[in-house]
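Next up, some structures in structure tokens.
Computed from the coordinates by the stated procedures, all read-outs in this text should not be read as laboratory data. Note that the structure is a prediction, hence the values are computed from the model and not measured. Cβ atoms are built from the backbone, for glycine too; each structure is taken alone.
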Structure I
Amino acid sequence: MLKFDKNLSAVHGYLCSDGYVIRNPPTQRHKYYKMGLRNYNETLLVDFQEKFNSVFGIKPNLQKDGRCTIGNKEIYYKLTNDFSYYSREWRLPKLSKDNLRYWLRAFFDCEGWVMCRKAKDRHIGADSVNYGGLKQIKKSLSRLNITSKLKKIKDKGIWRLHIFGKDNLIKFQKEINFLHPIKNKKLQKSIDSYVNYKWEFPENLSSRGQFVLNIIRKRLNGKIPRRISICSKIRKNLLEMQKELYSNFKILSLVSKKRINGLGNYYYELNINRLEDIEKIKTLL
């Protein structure tokens, strides 16, 4: 019976995704027992080769056609004693959290993708005909506090697993990540594309007033209106600004309750209305 460590967990994940473990049909005279990984990314092929060698003490052959393969009867029977690797049959083994991370990384490195369309669509996805296997992956992701969704793709006979949201993408990066260099960069790009709506006020009290003025300067873009209005999705930002405006410059302001724009997005508004306060802003800027 296989004893899983991080290397065997990764090998198993590779074999269940872009890998194969096959033998000759019983009716065929010529006998063979083959296993390997098909993938055109050299980083993944080398990783599979090294981890396979760490587990079984034999290094698969790295070929130029996008494969890393080996033939060995003894290893074939070790791998297939409790598991199948066919696309509709593979199952995720019982693994510790640490070993699970290596299995999931190998699987998503091969089968997964990263979508990065700023402010429109940022997610990690994976397709499979194996509904039971994807259900296991969904449950395993939840063990790592990563939320995912599973749905059937109509007329294609496949299922799709999606991981949405900045927090989930960050958790995926922290807990699993990609070894695949392109997917690794796209995941970081997706995370970086989210706007941070929380204003990070300086800890240094003497710098907080200037920080507030810089926000106003950017929003006004050189024009000082009769009434100054600053908007934010986070009311706490504006309440902090209100406090700093008064404590540093004795400027009075009002913070609104929740408002909704024509697109259905909510926001809050800080208003500076008094003429003397507008004149102070002009002087300070």
Structure II
Amino acid sequence: MGYLQKNPLRVDATRAFCQKLAQTPDALGQELSGIEDLEMRIAWAIVGEALHQGVSYTGVAQLVAALRCALPGNQLLRLPAPKEEAILHAMHSVPWTRHWTLEAHVLGILTSVGDWIRRRGEQWVTTIEQSDTACLWKEFGTIYFMGRNSLVRPKVLALLFRLRQPQPLGLALSIAETRLRSGYPWPLPISAGARRWLHLLGPDPVRWMESHEEPDRLRYYQKMFTGLWPGHAEAVVHGLAFFLEPHGTTPLCMEAMSGCANCPIGQMNPMGGQCPGRRI
């Protein structure tokens, strides 16, 4: 990527940004960390990633918290399946969910996750940990709204990343990584924050993206993650997920950094550009 060599100020600032966030869990990660039972932590992680569409992780965390109140303990995994009235009541306790694109599908997602787990038996957690990324990519893709018709299945990539990330960022499951048939490493997920970085501070290859298929675009981001911080692509993926991510009245990165005055991107040399969301 020639852009990376030509823009060292932005690259260095982005790397420092990701480094500062390297041990900071996102909102969904914080919600999941409060679940003591590992089985339920994994189950709600699956639900959370399935619900992550058209809303920030902060919103997903709010919704997962509300749904957990409606389905206490391990009720998500048991029959009978959740009742629509109870789920709608819990969901609508979070105001932004009304008229949300997934509003009509939340019950189906919960039911599908519960069914997926029940069909794998009592030792389903062990089964996951003894599996690998390629197998689980196929398996998780069968869950409702996890992208079974997608060539990439971005929600499943995000779920696998969260399950394998060390604590406190993820669930630290010992899932083996399978290389792709091409020989390349298992792909890392693309967050909305990474897309914002590429558009606002990166090369913003709009025409190239529009003219290429989903797998090609995924490969482009893998090169970007590796180029921004060689040897620490996972930290780049995690850090960029915070970049201008909606979080109440201020971006999530502002809260995580305790203000733009402490943010490497917000403090870039003006000659090299500055964060579009900068507020000091």
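Given structures I, II, which gives the highest value for relative contact order in percent (Cα under 8 Å, 6 or more apart)? Between I, II, the highest calculated value is found for II. Match the computed value 2.7 of distance in nm of label points 7 Å out along Cα→Cβ at positions 224 and 240 to one of the structures I, II, and report its label. It traces back to I. Given that distance in nm of label points 7 Å out along Cα→Cβ at positions 104 and 176, derived from a single structure, equals 4.3, which label among I, II identifies that structure? It traces back to II.
Given 4.5 as the derived value for distance in nm of label points 7 Å out along Cα→Cβ at positions 16 and 232, which of the supplied structures I, II does it correspond to?
I
One of I, II was used to compute semi-axes √(5λ) of the Cα gyration tensor in Å, and the result was 57, 18, 15. Which label is that? For semi-axes √(5λ) of the Cα gyration tensor in Å, the value 57, 18, 15 is produced by structure I.
When FRET efficiency 1/(1 + (r/R0)^6) of positions 40 and 120 (r between Cβ atoms, R0 = 25 Å, to 0.05) is calculated, the result is 0.95; to which of the structures I, II does this value belong? Considering all the candidates, the number was obtained from II.
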